[in-house]
Structures are given as structure tokens and as C-alpha cells.
Structure 1
Amino acid sequence: MLELKEISFAAEGENGRKEILKNINLKIDEGFNVITGPNGGGKSTLAKIIAGIITPTEGKIYLDGEDITELSITERAKKGISFAFQQPVRFKGITVHDLISLASGKDISINEACDYLSQVGLCARDYINREVNASLSGGELKRIEIATVLARGTKVSLFDEPEAGIDLWSFNNLIKVFEKMRNTLGGSILIISHQERILNIADKVIVVANGNIKAEGTKDEILPELLGATASACKVLTDSLGGNE
């Protein structure tokens, strides 16, 4: 289990010091968890703190009871936390097979690597020997990155807005991959997302806004109010633009 206790984060900006996260207390259990909320509310900062990319100003992070607050992203990966970026990293000279082997921590066979690619909906023979470079589309890179997460088999799999920068066809396939992960992958899956279709397959939804956790619960508890608030906000915007005239 991942637990955040009294997590705060502040950064220096043009107008002085700004609080981005304020006393976050959160438990991430096994299952499919989605963090959502308005842009600028602190979601991506929270993801980076969990991954170890940035260190909180205050508070502690625990993984299965162990304090990992001061551990680097590499040390956390060894403990069992994987992080998938909004824009997957490209590696010139490294093949897809190499990348999956590196992720697994051992020299896996081509057949094993192909199995992970098949699980994310890619035709293995078309990708296994390709370089992880600009020749791959955003959707292809997203699925290859998820294949590395599967190969790693971590306790916590963290994805920051995986739908960013991919086309509709790739997004539809991405949903299928996450549905399969939800049903087959152990541990905790934590996704930062605005997408209703991703929220709809969540076991737990956490709403973050203005640096605070505003609500958390099952999708049935959270989504009706969340989507209702979104609809109301859209109506206010439409009215202010003269949409009722």
C-alpha cells in the first residue's frame, strides 16, 4: 500500500512562493485508482512526488510501511514504483526488445517480449526489433511504455495523463489495455486523467483541486457529482458567451 501523510509542496514563481499541494493525506490500495480534477490543481505535481521526481516541502510517503520520502526515482523503481510520463521518452539506438528487457531487469527472450507487446495490442513481429525513436507514433509509444510496466511487474504503476497527445483510435485501444490491466495486473494502478472513460473503469476516484483532496470514493459515489459540476460550469460559460440568445 502507498500512503501519503501531510504532503505539501511549494515552489518559487514570478509572484513569489506558491503553495501547490497543501497537507495531502491519501492511501492508495490495490486496484485501479484515478486522480482527476481541474488543470493547475496539483495532480501532476502529486504524481511526480509519488514517483520521486520532486521532493515534497513537507510530509512523508510510505510504501508498505517503509518511509521512501527521500528516495530517488531510481531507488523507488527498485522498491516497486513505476512511472509513465505524459510524453514517453524516445531512445535512439535501443530496440523495443532492449527496452522491455531493461524494464524487466533481466535478459528476457524475444518470445517473452512479444507476449508483453501482444498484451497491449501490438503485432509483436512488427515492433520487436524497431528502435524506440521518432518513427513511432504517440499511441505506439504509449502502448510500448505500458508493455514495459507489465514486464516490470511493480507494486505501484503510475501513469500521468496517458491520453495526452494521442489520436482517438489509439485512445480507444488504450482504454482496452487499461481494462485488461485492471483485470489481470496485481498491485496498485494509479492514473492521472480527465477522461470520463478512464474514470468509468476506476475502483476509486480521487478529486484534487487547489492543492487539496476535495473528494474520494468509488466511481458511483464521485462521478455523478463531478460530472454534474462540470456540466454546470459549461452552462455558466455558455451563458456568459451569449449561448442562450
Structure 2
Amino acid sequence: MPHLLNVWPSVSKQFRRADVSLLLFDFDGTLSPIAARPDLAVLPAETRDLLLEARSDDRYVLGIVSGRSLVDLRERVGLDGLIYAGNHGLEIQGNGLDFLHPEASCLMEEMDRIYQGLELVLGSYPGVIGENKGLSLSLHYRQTPLEIAPQVEEGFHKAVAAAAESGLVKITRGKQVLEVRPNLDWGKGRAISQIQAAHPEAQLTAFFGDDLTDEDGFAAVQQSAGVAVLVGPPGQPTRAEYRLDSPQEVAETLRLLLQL
């Protein structure tokens, strides 16, 4: 898989040919470096300035597609005029979009119940951080000692087994995070398709992401002949055709886009 900056002369031609491009980004590990705790993640000032400049450029429509809740995402980015898709696209707002998946919103009480059960089972494990994001739940164990991580995973699966067996929810996995999401045919890929439909003026879509939950987003972008970029080390299995090493290189790519 080529490094995007190494093949920039050829990739940049795609953006030059498009009058308008959709630039879509995951947040954690893509725009912001991965933090020890999800509440400690910060958007670097340089990246915020570049997003601010790109927002004012008529050639680009900007969006952020994240597993974080919409409220949390907006607060961490702090910029108006962007499209925000939270909870893996179950809620989307900005630039004329105002979407809340109706079936997901009906499961919020069930999510509360599952979260309470998770707290009872996993509250005694060190380094475990739970997030109730309304439409979905996340259990982070980045700070958990490696030797007890299997116990945490086992406890998680036991706590959510009944809900998963009911068919109402599904379990997904990311980088040292386990998630409970509504059992719907919906994810970042569907969210990106909806954003594309709302912006037919965009002739090209690029999506930058770093985790397993971004893979269906890469697939959706590739179906429309867009640019899919994995942020991470070489050798990571992915659908993306290009790679960047870090959020710092994502910022550098934004700078190059502004210089076209």
C-alpha cells in the first residue's frame, strides 16, 4: 500500500480535476492522536487552524465521521460549518443535514440498561472506562494491564450476551475498545453515502480513518471512485488504497490540499 505523501503528485491530480471535494475524517487516531483516555483526546491547534482554512475554501466540504457522540464531537472540534456524524453515523448534523436514525433512537433505554449491567460487572477492573453515548456504548481498556485484558473481554461479553442474543444490539471491536451498537445495517459507510447524497456538487470524496470501524467507510468511498486513506503503520489489513503514518501527516495532507 503506497504512502499517500510519496505518491502525492499523482493523487493530487484527482483533487485538481474536481471542482468540489468532500473531505471526511475520523477523529480519534486520525485528526487527534490517540489518548490514554477518550476524555483526554485533543484536536491539535495546527489541525484546527487548517480545518478552519479549508472550511472557507469553496473547493472543499468538510465532515467528521466518528464513533463519538455528536455532542462530544462538536465540543472537541469546536468549528461551525462542518458536517458532524456521531455514533458511527447514527446521528448527522451540519450543512443542511439533520438526521437521527429512528430505530436507534428507540433503543436508548435499552442502552442505559445494558450500561448499568456493564458497570456492575466491570467496575472493579483497573483501567476500564465505560462510555454511554446514548445511541451506543463503548468500553475502553487501553489502560488495563495486559494480563487481565482477557478477563475484561470475557466479562464484557457475559454482561451483554442476553441483549446480543435478543437481536436488538450487536458487538463491534476497535483498538482496545469494545462497543455495543444497535443491530442495524448502518455504519460509517452508510453515513458517508448519505453525506454524499446531500452534496451532489462534490465530484470526489476522500475519507481518512484509522480503525476497523472505518473500513466500511473506505468501501463506500471506493464505490464512488474516491480516495480512502488509512492512518496507521504499514502492514495493517485494510480496504484503503493509501496510507499515512499519523495524525500529523493528516494535517500535512490538509496543508497540501490547501496549496493546490
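Can you say which of 1, 2 returns 3.5 when distance in nm of label points 7 Å out along Cα→Cβ at positions 6 and 38 is computed? Could you put the intermediate results ahead of the total?
Working: 1: 2.9; 2: 3.5.
Structure of origin is 2.
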Ranked on distance in nm of label points 7 Å out along Cα→Cβ at positions 62 and 198, which label among 1, 2 comes first with the largest value? 1
Output 2.6 (distance in nm of label points 7 Å out along Cα→Cβ at positions 94 and 222, calculated) maps, among 1, 2, to structure 2
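With distance in nm of label points 7 Å out along Cα→Cβ at positions 14 and 118 computed per structure, which member of 1, 2 shows the largest figure? All intermediate terms of the calculation are to be shown ahead of the outcome.
Values: 1: 5.4; 2: 3.4.
That would be structure 1.
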Starting from the value 3.5: which structure in 1, 2 was distance in nm of label points 7 Å out along Cα→Cβ at positions 126 and 190 calculated from? 1
With Rg and Dmax of the Cα atoms in Å derived as 19.0, 65, matching label from 1, 2: 1
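We did not get these values from a lab; they are worked out from the coordinates using the rules stated. Everything quoted here is computed from the prediction, not taken from an experiment. Cβ atoms are built from the backbone, for glycine too; each structure is taken alone.
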